[in-house]
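There are structures below to look over.
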Structure 1
Amino acid sequence: MNRLAQLVSWFVALLLIAAVAINFSNVVGRYVFSQPLAWAEEALGFLQIGFVVIGAALVTRANAHLRMDAVEHLLRPSLRRWLDVAAGLLTVGVGLVVVAMSWRIASGMLANDTRSVVLEIPLAIPYGAFVVGFALIALFALARVIGLMRRSR
């Protein structure tokens, strides 16, 4: 699981570097040459979708999502662990529902050859980020639940 998380980290970093490079190029083109890149805004939007949704899987792996934990601190450790297990299972369930729904949308866009306006890339690619991101979220949450269950024995 560590290897997968490392690969996801590198992929998200590459998306972020690409976004910064495109944005910098667009600024130079606009203010130095008076020729902005017409496709830059659309590309940046798609890259942001990718690194936010796929990067959320790394947040899930680190168990660093924002959560309401005021009551949790008052619970016994064993009860707190079961609350973590329940939250993890809920995360897995929601992640799989989003994967199924986004898969239907992305595959429909692929089947209909739906393309973006400026870049004319298949919209299944940026929408596929939801499939990948939420599948990784479900996988990392499941790994956490399994780890919690092993510790409770």
Structure 2
Amino acid sequence: MTEVVIKPHHFFDIIKLYGAGITCFIRDEAYHHDFYRIANQILAEPRLRLRLTIHGDDICIPCKYYSAQGKGVCMDGISHIAGIDSKDEWNKILDHRMISMIMPEEETVYTAVEFCQLLYENRDLIYDIWKEDDGEKTKERFRLFRVGAEKYLRI
């Protein structure tokens, strides 16, 4: 059975965008990452095995900002979180929080539908995971994730 290595926040983003109405993802020509390919695979295969990681995943590897030095580092920057200018640092903060608050440990394997169910059951933690982000943006993130998860889980 196929297995995908994925950061928890990437899976979350896929389900959130599904909740926003995206049912077929397209290639990002600017970044050249595999978000579109993995997202489409997750939507098509709910029993797809996911190995969770905080490091470079199957989405990141082809990205122009990804560096394999030091177990996978994103060299892209951000400016929307006070005191953090590294996308890699911010993503690791999010993924560490998701793992410590919601699941037993990194490298755990779930099917896509199992992981979606786990996130859905713990969806109120979204406010703690993204606590530095804008409150209105987090409310919308929560709403779209809920809609996407309910559609994905057929609730």
Structure 3
Amino acid sequence: MTSQSKVTILGTSSLHDWESIVEDFDFSARLEGDTLKSISGILMTKSIESGKSIMNDKTYDALKAEKFPKIIFTSDFLIRDGDQFNGSGKLQIAGKEKIIPMKVIFDSARPMFFTGEVSLKMTDFGVDPPSAMFGTITTGDEIKIQYNISMTSNSIK
């Protein structure tokens, strides 16, 4: 991957919308014809950074970061259809694994650049949406994970 890669988590709360950046992650895949194979993504839970230490701590607690330091995505393959790859994969958050649909946009002008977005509910992974101020500020259950992954020849084979 290159420094152009970015993973962002977007959510809402009763106070305002919020955004956190994942600072430590790694993705790899193998491209064979029109199939993206052996996809692997690891995001380090304690590298999720909102810019606010209290929110970070609540995020790490909600994600059980001490017990589950990694968020893991794997997929055997995604099939190319025009400018995107479609399929599904396993996402593991806080120790709970679910199959999620996956759509990855392929940038033909930048052949090793992939983008996409996936919407999830925290409660589907056994994560209680964080709250603050004795429950007066609550986080929405739904989040979006946006990714812009610029692969190198070492990360895509």
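Just so you know, all these numbers are worked out from the coordinates, no wet-lab data involved. Since we're looking at a predicted model, the values are computed, not measured.
Looking across 1, 2, 3, the calculation of helix-only ellipticity at 222 nm (-39500 (n - 2.57) for each DSSP H run of 4 or more, over all residues; to 500) that yields -14000 traces back to 2. Quick check: 29, 15, 14 is what I get for semi-axes √(5λ) of the Cα gyration tensor in Å, calculated from one of 1, 2, 3. Which structure matches? It was calculated from structure 3.
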